[in-house]
Structure I
Amino acid sequence: MMLILNQEDDGMLANYFPQTEKLLGTKLFSELASHFHGNDFAIFPQYLKENLPDIEVRYSFTPELSRLELTVHTAQLEYQEFHPAQQSLRPLQTVADAKKVNISLSPNIRLFKSRFPVWEIWEECKQACGTPDLINLDLQPKIKTPYFYIINQGANGPKAYPIKKKIFHLIEGIQAGSPFGDIAEKLYAHKDPIVLSKALSKIQSLKLIEKFHIDQR
């Protein structure tokens, strides 16, 4: 979805990126916004990355925060009423059994990967009255071990869950429409089937599965 900016009102950017504004301060944010000439909000995080001062030191995680805010805002606009499956998936006996399973997930899920603990940064910013104090967060970029999140937009707002890399890619594959058996085989072929079953159990415990079907043939 393209979110269009009305160029006559640069202040609209603050409505879409309120925590980014709080982190940078109104003065710097307004200055950056006044020089933003794109008309699609989706390119604003990249604009920040290219134009923020001291990007590798003080503001290195700010473009990621704005990217998260855009993700959350888009999820709110696209929210659909959702009822999770009530039945529980039984443990798979083998990874090959995954070929018999078809799963549909909540349409309100967004996946987010970042070098920074960006959800925790977002929450700290939301709770702060003024400039957020991020002293308790590890803000060093994690290149080899990034953070993986499921962001689930509910009727009362978004929630985020840190997840393991394989679960992230499992959900990513399901969302892309790939056969569940193919995804499972690629990710878990050399693992004990209990590992895949635990991954499914984790997804279901978060109430993210809309429906599933198991071929009994």
Structure II
Amino acid sequence: MLGRTKTGESIDPCTWAYGYVFAGVHCATVDPRFLYSGNPVNHTGWINTLSADQRILTNTGPFNLEENKPIDIIVCYIVGRGNDALNSISVMKNISAEAIEIYNSNFTDIPTGINNEPGIITEFKLSQNYPNPFNPSTTIRYSIPNVTLSGVEGSRVQLRIYDILGNEVATLVNEYKPAGMYNVQFTMNNLASGIYFYRLQAGSFVQTKKMLLIK
């Protein structure tokens, strides 16, 4: 809860014996209150590296509660099951992204039924990155439909990052992708704080969204 061990000692991600900070993320920038906050799928950030029984307690808040005044507390439990341990994390992140979108839309986009065959993606979609604002890592989610306007599955995909002047600063994806939902996590350690844009082009589908880097 405070980034400390059960005996009250401070946790330092730079020297923590049970984990390591990977992929160019400086260990001093990792918040010790959120144990193993990295992504083991693409091996970035603070990741558990030692098999052992570990008990972890986290919380959120603080909250200001007024006497005799009701308050809504929203809790979301997310479980993802894939075909292996790492794939289960990817599945869970996809579900988490949906939950975040539902919350950000003030619960106006809650699924109430299933109209399409399970597993069938019917349209291109580019979601808002999360977290946003971010420092230094964020995740972009996009979907490629099972059948495009050309009648084939999948599409050539380009996902690029631009600064506020329109200069391209990174290419995240530039290849053919089969139908499916994708999460792309990236880190902007070498870029200044400010507004950036990410642009998805897949076939005739083109969409751009804004994100904010705060250091």
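Derivation of every value follows stated rules applied to the coordinates shown; laboratory data play no part. Being a predicted model, the structure only gives us computed values, none of them experimental. Cβ atoms are built from the backbone, for glycine too; each structure is taken alone.
For which of the structures I, II does the calculation of mean projected area of the Cα convex hull in nm² return 15.9?
The value was obtained from structure II.
Assign the value 2.7, calculated as distance in nm of label points 7 Å out along Cα→Cβ at positions 91 and 131, to the correct structure from I, II.
Working through the options, I get structure II.
Where does the value 25 come from, among I, II, when relative contact order in percent (Cα under 8 Å, 6 or more apart) is the thing being computed?
I
Given that helix-only ellipticity at 222 nm (-39500 (n - 2.57) for each DSSP H run of 4 or more, over all residues; to 500), derived from a single structure, equals -3000, which label among I, II identifies that structure?
Only structure II yields this read-out.
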